[in-house]
Each structure stands twice: as structure tokens, then as C-alpha cells.
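Heads up, there are several structures right after this.
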Structure I
Amino acid sequence: MNNEQYTLRGERAYTIKLTILCLVIGIPLAAACGLLLYSLNQPVTQVGGTVRFSFNSLGLPLAFVVSLLVFALTIFWLPVRIARRAGRILDPHIYPMMGVISVAVLLVAAFVLAITLNII
């Protein structure tokens, strides 16, 4: 019984380190994808009372969806793949919760930063 608890403790530390590593990988990758797609954004124009629509006006929503998808993959899929390759098992009590908490903390921090910089 003592051996199982020690093994779980080791896997717990590995799970936390791996989740944080994937978070560090995911933030710049998602930001780069989002900024690249956001640069394609063009506002909807109005010519002679009619609105001209182009697919480039979908740049902002597309940037949001793609960066969210990339970020979610690096938080929830990448640690499983890395652990499987290393022959380790992620702690099931920590792994999903750690990913969700890290995403929530980042969203709150981004919101507070936007408020302090008078963006919102």
C-alpha cells in the first residue's frame, strides 16, 4: 500500500510539470495562430447603401476559434501523447482538473489585464 501512494505522488508531480510545460508551449502557439488569422480580418464595407460582404470579414471569429482549438489541443491532448510516448501514466485525479484550472486562471488574468489597460 505504501508503494502505491509513493508511485501516485511521483505521477502527480509529473502530471503537473507536464501540464505546465504544455501550457508554456500552447500559449505562444495559439497566440501566433490567432494573430496570423486576425491579420486577414477586413471590416464589412458599405458601398452605395448596400453592405459588401467578403470572407475576410470572418477573420476575427476564425482567429478566435482556431486559437482556442490550438490551445485546447496543447492543454488536453498533448500531455496525453507525451506521457504515452514516455511510458508514464498521468494522474487521473489531477490531469483534467489542472488543465481546466490553468485555462481559467489565464482567462481571468487576461480579463484583469484588459481592464487595467482600459481595453475593456
Structure II
Amino acid sequence: MSTDAEELIERNDAAIAALNEAVERLEELRKGTDLDDRQRFDREIDRATEQITDLEILGGHLVASTTVIDPISPETQERLDILASRIDAAILNDFKLHAAFETVQDVISFAGEIGTIIDDHKHA
């Protein structure tokens, strides 16, 4: 991992820790206040929480950016391509099967509704 990335990750973690402390402090200050003040505190807490979430996502990206992946062999790439094709075919077959099954269910439902209409018409 490069020093720059390590430093950025450390700074990001420090910012998250500082924001978490700020949220805790705001929650303490919020106690016992009137409705207007509670709403203001809630907005600030929400804003800080959103920033924490953004920084956590950024932290994940920073860690991921330091990952080094070795190239795969042509044989492995070929096997992955074969597996991807098989998965695509399985998904397509499943889609066709479910579409056919849903069509049968629709036909049965429509037939039942037609039967109900006929029965209602006979009794009218």
C-alpha cells in the first residue's frame, strides 16, 4: 500500500471518528430542548450522519484502490468465459420457463374469470 493511500485512509478514519463524536455531542445537547431546537439538532445530526456514510463509502474506495490483482492466465480467462456463457444460458432458460409458467397461470385465471362472468350472466 502506498504511503499516500495510507495517509488518506488514516485522515478519512479520523474524520469519521470526529463526526461520530460530534453526533454523540449533538445528541447529548438535544436532550431537554424544546421542539424547535430538537428539530434543529435533528437536522444537524442527520447532516453529520450523511457525511459519515459518505466518508465510509470513500474509505471503502480508498482501501479498494490499494488492492493489486495479479493477471489471470489465458486458460483461466477462457474457463471464465465458458462459465459466463453457461450462466447466461441458464438465466435465459429460467426466464423462458417462468414466462411460460406465468402464461399458463394467466390463461387459467382468465378462464376462471370468463366462467364467473358466464355464471353471473346465467343467474341475472
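Please treat every number below as a calculation from the coordinates, not as lab data. For clarity, every value in this text was computed on a predicted model and none was experimentally measured. Cβ atoms are built from the backbone, for glycine too; each structure is taken alone.
Remarks
- Parent structure of the calculated result 33, given that relative contact order in percent (Cα under 8 Å, 6 or more apart) is the read-out and I, II the choices: I
- Origin of the value 125, where volume of the Cα convex hull per residue in Å³ was derived from one of I, II: I
- Among I, II, structure where FRET efficiency 1/(1 + (r/R0)^6) of positions 13 and 85 (r between Cβ atoms, R0 = 41 Å, to 0.05) as derived comes to 1.00: I
- Here helix-only ellipticity at 222 nm (-39500 (n - 2.57) for each DSSP H run of 4 or more, over all residues; to 500) was derived from just one of the structures I, II, and that gives -23500; the source is I.
- Comparison of I, II - label where distance in nm of label points 7 Å out along Cα→Cβ at positions 29 and 109 is highest: II
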